[in-house]
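What follows is a set of structures for review.
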Structure 1
Amino acid sequence: MMKQLVLAFSIILVARMLAANETSNDAYLENDVVKIPVLSVGESVYRLDLQLLPNSNPVQLKMISAQDVTELKPSTAGASTFANNIVTIPFLANAKASYRVELELISTNPEVILELKDARISAWINRKALGEDAITFANVRSRLADLPDIAWENTQNLLEANKDSSKTAGIVLKILKGPTTQLYYDGSESSFEKAINLWANFSQPREYLALFYNFSDKAWALTQFDLPGLIDAPCTQSECTGGNSGIPTADGLGVGVFGISQKDSTDTYRYGPLQIHEYTHAAQCAPWIGLNNNPCDGQQSMSPCWLTEGQAHFLGISGSFPSFGDYKENRDRQVNSHPVESFQDFSAEKIMQFYNDDIPRTCIGKPNYRLGYTLGMLTVEVLSAIGGSESTMKIYELGGMGQTFEEAFINVYGISWTEAKPILADVIASLHADVYM
């Protein structure tokens with residue numbers, strides 16, 4: 001079996017897969033080069049490029065670039081390491097699978113040459129050692145009471161870790177308000193910046209344009225971005241309320257539209273969570289920039305709707321409230337925020353059916369789409385407690401590399417979606433019931 005895995009990995013390298021842009025610590029493939037953004041070597045940190053040597057057997061790679069980035073103080077969490085003449089790459093994915101790779105240093109003169117020693121299937125969450133108290137799919141049923149707290153804490157820790165990240169420096173944020181529109185929240189810029197920091201380790205839109213307007217200012221909004229369907233999205237026949245967001249252009253411009261109605265001014269969700277929610281929708285589409293004229297088409301083709309809305313909703317709430325008590329209060333309020341008349345049974349069996357019926361793209365516009373804000377949010381909360389608050393965005397990153405949702409799920413969490421569904425359905429049924437006890 002190991003020989004087969006090494007052979008399969010060799011074929012992957014020879015195939016010269018294209019890869020996503022460098023944002024996280026994860027190594028990735030770019031043509032015939034393995035790019036290692038962060039390599040921890042004792043107290044030092046390097047950025048490394050390794051090029052495949054054609055026709056080598058066993059597979060060998062030569063170092064073509066090495067940069068000392070120690071002074072930049074990059075995070076080494078989950079990064080590649082060098083020790084005892086072995087480069088260990090904890091996660092390297094292609095269009096189908098993900099691997100943990102070991103390369104042995106065999107020569108330093110006249111060139112640095114490494115040889116493939118080992119390659120085995122590995123999940124993204126296993127790139128770091130799990131603590132004894134970690135929540136896993138094996139023990140999650142026994143940790144119900146801990147899930148909301150740990151998931152919220154993971155988001156807060158992520159914000160703290162990313163607050164000084166240089167990776168977001170080039171992202172342009174532009175916020176415009178209609179000429180007659182009166183805003184009831186003046187903190188949108190700070191909330192968008194928080195959203196950008198949340199996703200610092202992933203691809204993002206090159207620029208994000210946020211338009212805030214009331215019903216009278218719809219014509220103005222069209223002069224700022226001429227896409228009538230998007231401008232109409234947060235509006236009814238008489239008012240504009242809510243939001244919509246994505247990346248509607250091939251060049252990576254993110255656009256968010258926010259309807260302003262004074263009746264919404266008492267809704268705490270409009271004071272930060274909505275802004276993070278909508279920006280997250282743009283970030284979800286970013287892995288398809290350069291691959292699709294409308295990057296969100298790629299995202300919608302691979303993502304179930306519960307993940308699309310559930311991720312944005314969970315991160316919007318968990319990222320906005322620095323107090324767990326405030327998070328829990330607003331999270332509980334959202335659990336039944338989008339009722340569906342035809343879905344009133346929240347048993348594990350019915351939630352399992354909801355997962356099975358939630359087919360990418362075809363789920364858009366269906367009545368159960370609204371359950372993404374409730375059951376989807378709780379599902380992402382659980383996944384964030386197990387794999388960290390970035391884990392669901394990793395699914396989209398792998399999707400941009402060509403993986404299906406099912407392939408990406410097992411490559412992130414180390415368990416198939418088929419095996420995970422009944423566990424999650426059982427847990428979500430209990431969490432949902434807990435809100436109404």
Structure 2
Amino acid sequence: MSSEDKFKWIRGAKIYQVFLDRFAGHKETFTEDELRKGFLYGNMKALIEKLDYIKNLNFNMVWLTPFYVNQPDGYHGYHAENYNHVDPRFAYGENIIDNNKGDVFDPNDINVETGADLVLKELIEECHKRNLKIMMDFVPNHVYMTHPYFKDAEKNENSKYRDWFYFKKEEEEKEEVHKEKKKGKKGKKKDEELLSKKKKRDEVTHLAFLGFSDLPKLNLTNKDVQTHLINSTEKFLKYGIDAVRIDHCIGPGFQSLKNIINKIHESFPNVPFIGEILPFGISDNSETILGITEQDLKKLDKVNLDSIKYLDEVINKYVGCLDGALDFSFQYYVDMFVKGEIDEKKCNEEIIEHFKRFDKNFILLKNIDSHDSDRIMFRCKNNYLLFQKAMNLLYKNWEERNDPIVVYYGTEDFMNQEKTIYGEPYGDFRCRQPMYFTNCWINQLFKNN
């Protein structure tokens with residue numbers, strides 16, 4: 001069966017991205033600190049009550065942010081402590097009925113169904129009753145530092161989980177100190193003193209997601225790690241999940257990621273795996289990126305017309321590994337248009353050439369904003385005409401590819417923000433505001449497409 005036949009069902013899909021903690025059922029009052037980096041308790045139970053709302057806006061698929069058991073402040077879902085289960089907060093919100101989060105040290109943990117797991121199963125069933133497909137968010141690159149396996153490995157060099165992570169050896173740390181000295185460290189300080197300062201500064205002796213020490217990087221070359229992630233993902237696919245979005249898929253090594261996808265495809269051949277390939281501005285952390293080269297990262301230091309073309313080359317390297325990718329090139333072209341950096345004619349020309357660079361069987365999920373970018377209304381500077389033009393670009397069937405589109409929750413509500421998300425810690429809370437369903441009646445664009 002060709003990939004075109006297998007994934008025909010997702011062609012032309014209109015996907016609504018739900019940020020679980022902020023969409024439905026969240027608290028009405030909260031502190032600024034909670035808004036920035038805490039749970040507001042949006043949840044699956046409340047989302048079920050809003051499925052008809054999503055369906056009535058003419059969407060036929062829902063993308064959920066990660067629902068794994070997360071660290072205390074992991075409201076976004078990307079800081080996993082247990083891949084085997086749904087976090088009760090994502091299932092129930094504040095009124096938790098069953099707070100069982102599983103036990104990763106129990107060999108049978110994967111087979112346990114918690115109350116929160118059953119809520120996810122209920123959500124999937126309710127989606128399918130309405131002919132809504134559902135996509136989960138898979139986070140294979142890293143866990144949070146409180147994950148029991150990492151805690152065990154960190155304190156015990158003989159831990160069976162030590163090789164699940166990339167702990168640096170003393171020789172590697174001394175080599176880093178030597179490199180610092182060659183860069184121009186002044187004074188005659190001893191290697192031991194420099195090493196001590198480095199350890200104090202980094203507070204980490206392991207590879208971590210983009211250098212954030214609280215997010216230790218998983219070693220996907222380890223077959224046990226692969227099996228653990230495969231078993232977790234297959235558990236939720238058996239519940240009825242229809243598609244998988246892979247977070248930060250350039251982080252893991254290419255072959256390790258391919259092995260995981262291929263193994264899951266043996267049992268679930270009709271489930272597409274859609275990768276997030278977002279390599280701009282992270283070349284300083286190239287040691288944590290194993291999927292593409294340092295040379296690739298340097299060419300993608302800043303967004304411009306040339307680097308967007310090169311991004312397409314990088315994405316094409318994943319053909320045969322991934323079934324598709326989030327189309328950030330498309331998003332960048334639209335971004336340049338709404339910012340006035342290129343005119344509408346140039347934008348159309350660039351997008352047409354962009355799509356010609358890809359095989360039609362490779363799925364490109366077109367999107368213009370998300371939980372990791374400024375909202376489109378903010379980038380349009382509250383210009384409704386410009387917003388409408390951006391949405392028209394999104395909904396257009398370019399080159400008759402019939403690619404799926406993604407609309408971020410609240411876009412239909414003209415959700416906006418006061419400042420950019422960039423340039424300060426936790427600034428991304430600005431594009432993750434709670435949904436209040438206030439102006440939805442104004443915008444008929446979605447119902448008409």
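Read the figures in this text as sums done on the coordinates, not as results from a lab. Note that the coordinates shown come from a computational prediction; the quantities given were computed from them, not determined experimentally. Cβ atoms are built from the backbone, for glycine too; each structure is taken alone.
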Starting from the value 21.8: which structure in 1, 2 was mean count of other Cβ atoms within 10 Å over residues 360-367 calculated from?
2
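Give the label, chosen from 1, 2, of the structure having the highest value of mean count of other Cβ atoms within 10 Å over residues 280-287. Can you show the working numbers first?
Working: 1: 26.4; 2: 14.6.
Top value of mean count of other Cβ atoms within 10 Å over residues 280-287, among 1, 2, belongs to structure 1.
Comparing Rg/Rh (Cα atoms, Kirkwood Rh), for residues 128-327 alone across structures 1, 2, which is largest?
On the way: 1: 0.99; 2: 1.03.
Largest calculated value belongs to 2.
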